[in-house]
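Taken together, the values in this text are just the output of simple stated rules run on the coordinates, not laboratory data. Note that this is a predicted model, so its numbers are computed, not measured. Cβ atoms are built from the backbone, for glycine too; each structure is taken alone.
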Structure 1
Amino acid sequence: MNTRLQRLRERIADEGLDAILISQPENRRYLSGFTGSAGVLLISQEQALLATDFRYYEQVKRQAPDFRLVEVNDTLHGVLSNLIATLGFRRLGFESHVLTVETYEQWKAAMPAVEWVPTSGIVERLRQVKDAEELAAIQRAVRIADEAMAHFMEWVRPGVTELQAAWELEVYMRTHGAERLSFPIIVASGENAAMPHAVSSDRVIHLGDPLVVDIGAVYAGYCSDLTRSFCIGQPDDKYLAIWDLVLKAQLAAEKALRPGMLGNEADAVARQIIYDGGYEGKFGHGLGHGVGLAIHEEPRASQTYKEPLPRGAILTVEPGIYLPGWGGVRIEDMVFLTDDEVQVLTQAPKVPFIEAR
């Protein structure tokens with residue numbers, strides 16, 4: 001945690017701030033270790049304070065030993081006003097992408113002598129680069145999802161519903177180490193597979209249906225994200241051709257990825273292959289996104305993301321093709337950008353079909 005605080009303090013100095021208030025939940029946890037649902041960090045070059053209410057006093061003492069607890073037994077803005085006045089802070093940063101207008105107005109009214117400086121993405125940029133502790137937690141979350149997918153491929157059969165299939169996956173992950181899911185599980189069959197973010201339904205899975213299965217586990221607060229697509233039983237030639245094209249695009253992107261590559265350049269590698277294959281307009285989302293304490297975070301690999309992908313980032317590589325009325329194919333791995341290459345973290349089987357049982 002001390003290293004993370006030091007990196008933030010360097011940014012505080014660069015911005016010319018006396019201190020910064022951190023209220024975004026994942027940022028709060030990243031910097032302090034505190035997992036409670038309410039609280040604000042106040043960080044300066046000398047101070048690391050965590051203000052929260054009675055529910056979390058003991059939790060702060062256990063989880064955030066590098067922070068001094070500030071007990072909130074009245075309004076938060078009242079406590080902060082007294083604290084900031086005592087410390088003599090005048091130029092104060094806040095997370096403008098998180099704070100509501102109502103809370104901002106309360107803080108301004110309570111602390112009129114403070115110059116409020118909006119910031120956006122300061123901690124999120126720090127979070128792009130994963131340290132050894134974060135990598136280990138993500139690798140464990142990835143392993144849980146990999147094992148769940150392998151189990152699912154042995155278990156799934158015609159006649160079960162998407163919801164029943166999703167529940168089988170959830171139970172497996174929760175009973176094999178996941179503290180929760182990264183997101184609601186997607187089991188999309190048949191024509192439902194044409195929706196990239198389909199909601200699992202009571203649709204019955206039939207022999208020959210294309211399936212898109214998207215799952216993620218959380219371990220020690222860190223997420224994983226994994227998608228596999230396959231048919232139950234022998235697919236037709238159209239499905240095999242689309243599946244092969246998506247896999248070709250994914251493998252090419254994984255091979256091309258390097259630290260320093262722009263996000264839109266990475267996206268273009270896979271997108272060009274899919275477009276050249278005749279499916280322009282059928283791959284409507286970005287190639288990938290960062291994964292960590294949040295399931296979607298920076299950096300990103302998309303047509304609009306023109307920032308470099310940093311060494312130490314973990315992100316998904318998930319091209320897809322979606323045809324309304326027919327179905328879809330998406331294949332997703334998580335990768336770690338090392339010094340000069342990509343380490344593919346996910347190891348679940350990639351197969352176009354499984355035998356019907």
Structure 2
Amino acid sequence: MHAPDFWRESRGLLAWILSPLSALYGAVARYRLARAAPSANIPAIAIGGLTLGGDGKTPLALALASVLMAQGERPAFLTRGFGRRRKTGEDPFVVDLSRDSAKDAGDEALLLAQLAPTIVCADRKAGARLAEAQGASILLMDDGLHSRRLEPDLAILVVDADYGAGNGFCPPSGPLRAPLAAQLSRADLLVLIGKGEAFTPPPKKLVLRARFAPASEAVARLKGKKVFAFAGIGRPGKFAATLREIGADLVGFRWFPDHHAYSSRDLASLAREAERRDALLVTTQKDSARIGSEAPAESVPVKLEFDQPGAIEELLTAALLRARAERMSRRSGVRSELLP
């Protein structure tokens with residue numbers, strides 16, 4: 001889906017008309033967030049987006065994995081593989097980039113698997129057991145905050161600083177995955193992405209700032225060039241803004257629903273439009289993962305960079321020490337105080 005404009009605006013008439021349905025959605029989401037969940041045998045970090053799409057969950061998961069790997073950890077991603085077709089008898093399974101397509105694993109899983117072992121699973125407990133058997137020392141659950149299938153040792157809520165909580169409603173009136181207060185109460189850390197001020201964190205909540213940085217080779221390749229762009233992501237306007245920021249001459253843009261399954265007809269039409277404008281055809285990494293080699297489109301890789309890299313490193317170290325101490329305590333039957 002593509003987020004409707006009124007989700008970002010103040011609470012207008014349409015939002016209020018739909019508010020009874022939003023209240024029902026919010027009640028179910030609040031219940032899911034409050035339910036108890038089992039712990040995995042190895043530490044787990046859950047990442048969730050404040051809204052239904054475009055906050056930056058997957059880039060954050062990749063950034064955290066890079067930090068953890070630099071610390072000597074062996075992270076494994078767990079993801080449900082949104083948009084994939086179910087593979088009979090293969091849940092959970094480890095993504096194989098030489099075999100699996102976006103139809104098999106989901107586009108996000110393909111991006112994650114380029115960095116670290118990635119397990120697609122509807123059953124998070126089974127996925128955790130498989131990750132442990134594969135030698136993982138820590139789990140990174142992309143989209144795992146709201147599902148509550150496993151108890152996280154560190155729960156991170158991602159917020160687009162330029163979008164915030166939108167109009168503050170849950171669907172269909174607004175973009176929130178669950179009522180704002182319920183999400184904030186479950187989060188140990190907020191990561192605000194971007195320079196915007198659309199969201200004001202609670203005064204006592206731990207907050208880190210981050211930003212998207214396009215790959216230097218993409219900047220050099222596209223700066224000053226005419227480009228025709230397309231994207232099937234939650235907030236395609238962010239991709240258009242990135243292209244303008246790196247100096248590309250954006251001569252046209254087409255957006256599609258999030259996780260759109262491109263047909264050969266779609267791709268042929270896009271290629272013709274780019275050719276007619278004498279422009280390069282470009283898209284996002286996520287869209288490129290779905291398309292594969294079917295269209296001559298260049299992708300624009302971006303990575304997440306923390307404003308305070310040392311702060312996230314210290315936070316992850318402390319969280320892992322605490323998680324491992326708690327597991328040792330449970331195994332020995334002795335209760336211990338949490339480490340700082």
- Task: For structures 1, 2, calculate distance in nm of label points 7 Å out along Cα→Cβ at positions 37 and 197 and state which one comes out highest.
- Result: 2
- Item | Label whose coordinates, when log10 I(q)/I(0) by the Debye sum over Cα atoms at q = 0.06, 0.08, 0.10, 0.14 Å⁻¹ is calculated, return -0.22, -0.39, -0.62, -1.22 (choices 1, 2) | 2
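Could you tell me which structure in 1, 2 was used to calculate relative contact order in percent (Cα under 8 Å, 6 or more apart) as 15?
1
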- To which of 1, 2 does the computed value 11, 33, 36, 19, 1 (P(r) over Cα pairs in 10 Å bins from 0, in percent, for residues 133-284 alone) belong? 1
- Note on the structure: Working back from 0.50 (FRET efficiency 1/(1 + (r/R0)^6) of positions 157 and 301 (r between Cβ atoms, R0 = 35 Å, to 0.05), computed), options 1, 2, answer is structure 1
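Comparing structures 1, 2 by percent of Cα pairs over 15 Å apart, for residues 205-308 alone, which one has the largest value? Kindly include the intermediate steps, with their values, before the conclusion.
On the way: 1: 69; 2: 62.
Structure 1 gives the largest value of percent of Cα pairs over 15 Å apart, for residues 205-308 alone among 1, 2.
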- Comparing 1, 2 on mean count of other Cβ atoms within 10 Å over residues 117-124, the highest sits with 2
- Query: mean count of other Cβ atoms within 10 Å over residues 109-116 computed as 13.9: which structure among 1, 2?
  - Reply: 1
- Query: One of 1, 2 was used to calculate distance in nm of label points 7 Å out along Cα→Cβ at positions 141 and 173, giving 1.0; which?
  - Reply: 1
